Structure P
Amino acid sequence: MLRIGMIGEYPTDVDCIASLLMKKYKEQIVLFPLIYDLHGSMLENPKIKRQLRKEYEIEKPDFVLFIRDLDSLEDNRFQLEQRKAYFTAFNSVVDKKGIFLLNIYALEALLLSDIPNLNSYFEVELNTIADCMYIEDPKGFLQKKIRKYSTGHNLALFSRLDYDRTTMNCRYFKEFAQVFDKIIKN
C-alpha cells in the first residue's frame, strides 16, 4: 500500500478529499494528514515549510498530496502562478514527491459536480451545472441556493459524492484523477 501524506488549507479539506479518494483507492493507499491544523494562507509561511520537512522525515510518506484553492476562476493568471510557485517551493521540501490538487475556485466546486448528491441530501431540486469551474465562489453559490447549507456539511457531502460522476463533471478533478491514477498504478 502506498502511504500518502496530505496537507491542505483546512483540516476539513484534507478529510473531504481523503473521503473522496478512498472511494476508489481504499485497497491501494493509506492517507494521513501532515501538519493537520492549518488554516488558509498559513501554508505559505516559511515556518510551515520547515515543519513540513520534519513531518516528512518522520512519517516517510511515499507521496505528499497538496490541496489548495485557487480562490478565483481558472483564467486568473496571477493567482495560478502564485499557486504553482507555492507547489514548486513546497514540493522541493518533500523530495519532489508532491501531487498537486488545485481546486478551481474552491473545494466546494467538487460538490457542484454531483448535483444529485446535493438534491438528495438537502431535499432540493437544483439544476445540473454544465461546468462547476465557471461558478465564482461555489461556497457562496451553495449558501444562496441551499439555505440549510454550511461548510459544516462538507464532510458528510463528500462521503456521499459519486467518484465517477465527480471525475466526469469536473475538469480539474478529472485531470488530477488521471495523474493520481498513474502514480497509484506505478
Structure Q
Amino acid sequence: MVGLIAIDESGDTGENGTRFFVIAAIVSRRSRKLLSTYKKIPIKDYESKFSNSSNEERIGVLTEMGDSDMQIVYVCIDKNNWREPYTHSNILYQKALETLMECAMSVADFKDMKIVVDKSRFIKIEDMRAVSKTISTKLGKNIKGCDKVLSSSNKCVQIVDYVAGAIWTKYEKNNPEFFEIIEEKISVARESLRP
C-alpha cells in the first residue's frame, strides 16, 4: 500500500502581501477514501478553490472531511515575526515546506508514500525531491514519487486547497469558522516558524 501526502499553500510569501503564510498537507493511507470529499467540491466553469467558493460550499467540503481517512498537518508563518535575514520569498517557502514534509511523514502510519505538491516557482523539483529523500531516509520512510502538480488536475491537491484556505482564514482574517470544522483532523500544527 502506498499512502499519500498532498500539499498546498495559502497566503503569499512576499514582504508586502498577506501577514500570514500557511502551507498544509493532508496525509492519507488511501487516496480513494478522499473521493467523497472531492465530490463535494463545487463544479464550475473554472477551478473551484477555497478562495472562490461561497461559505456554504466551503462548509460542505470541509464537513465531508470529518468522515475521511486523513490527517492534517500545517505550518503557519507570521511574517511580521519572521526575523532577518528575510532575503527572499523562496527561503520562507522552502523552510516551511521542509518542516511540513517532516511533520507529515512523522504522522504517517505507512512506510511507502507518494507526495504531490501544488506547482510553485519557489522551489525546483530536484530540490524538493532531495529534501523529501533526506527526510524520508531519516524517518525510515520510502518515497515512491514526489511531484509538483497543477491543482486543477489533482483531486487531492484541490482538497488540501480548502484545508489551507480554512487555516489561513483563521489567522489572516481572525475567523475560525472554517478551521473549527476540520480541527479534529489536525495532527500537527507549527506556528510562527523561524529560520
Structure R
Amino acid sequence: MADNMRYYETFYAINTDYWGWTHGSFADHKKILVKEYINEACNCTETSTASTTSEFLYPHHISETYFIEGVIEGHITIACSSATSTVTSYRVTVCKVNKNTDKTELYTTGWVTVDDTLEWDSTYSIGEEAVYPFWIDAWEEQELGENDRIYVKVEVSGSNELILWHSNDSTWQDIKITIPFKGLD
C-alpha cells in the first residue's frame, strides 16, 4: 500500500496532426493528453465527431509504479456543428493500457443524463456549445506500473451533428482533467 500523500496533475486534451504516439493498442495515436498546451501555431485538429468514442492517451511514464486514488475532476466541451442538436448523455472514463495492448477501465462517471438543446445560427455558421463538468470518486486505489499508460475516454450521445472540442488553445480549455496520484518514486 502506498503512502497517503497525493500529487494532483492536470491534463488537457489535444489532437496533433503530424505527431503520433504508439503504445500497446494505440498505434500512431494523435489524440493525446498534455500537461501544458503546445504552441498555438502548431497544426492540431480542433474537433472530432462526438458520437464516436474519443480516447486521449498520455504517452509518458508518470512514475515506475504509482497509484491513482482520490477525486478526479474536470470538464468536456460539446457543440453542434451544422444544425440544432440535442445532447442526451455523456460519460468520461479514466483507463490504462499496457504494452501488451490490454485496456482496462479504472474509473468512470457512468452515463450522465442531460437534456440540452444546442442552437445552430445559420446566418453566422456558429453552433452553441456546452461545457459539462464531472467528478469521479476514485477511492479504490488502482496501481499502474512502468508498462502502463493512462488515457481518458470520452463518449457522448445526442442528436444530429455534435462535436467534441479539443483545440490547442490555453485561453479556452476544451477538455481538462485533474487526476490524483500517490506513491510516486
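No lab work stands behind these numbers, since they all come straight from the coordinates. This is a predicted model, so every value here is computed, not measured. Cβ atoms are built from the backbone, for glycine too; each structure is taken alone.
At-a-glance table
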quantity	calculated
Value -15000, calculated as helix-only ellipticity at 222 nm (-39500 (n - 2.57) for each DSSP H run of 4 or more, over all residues; to 500), assigned to which of P, Q, R	P
Answer label among P, Q, R for the case where relative contact order in percent (Cα under 8 Å, 6 or more apart), calculated from the coordinates, equals 23	P
Structures P, Q, R, by mean count of other Cβ atoms within 10 Å over residues 17-24: label with the highest value	Q
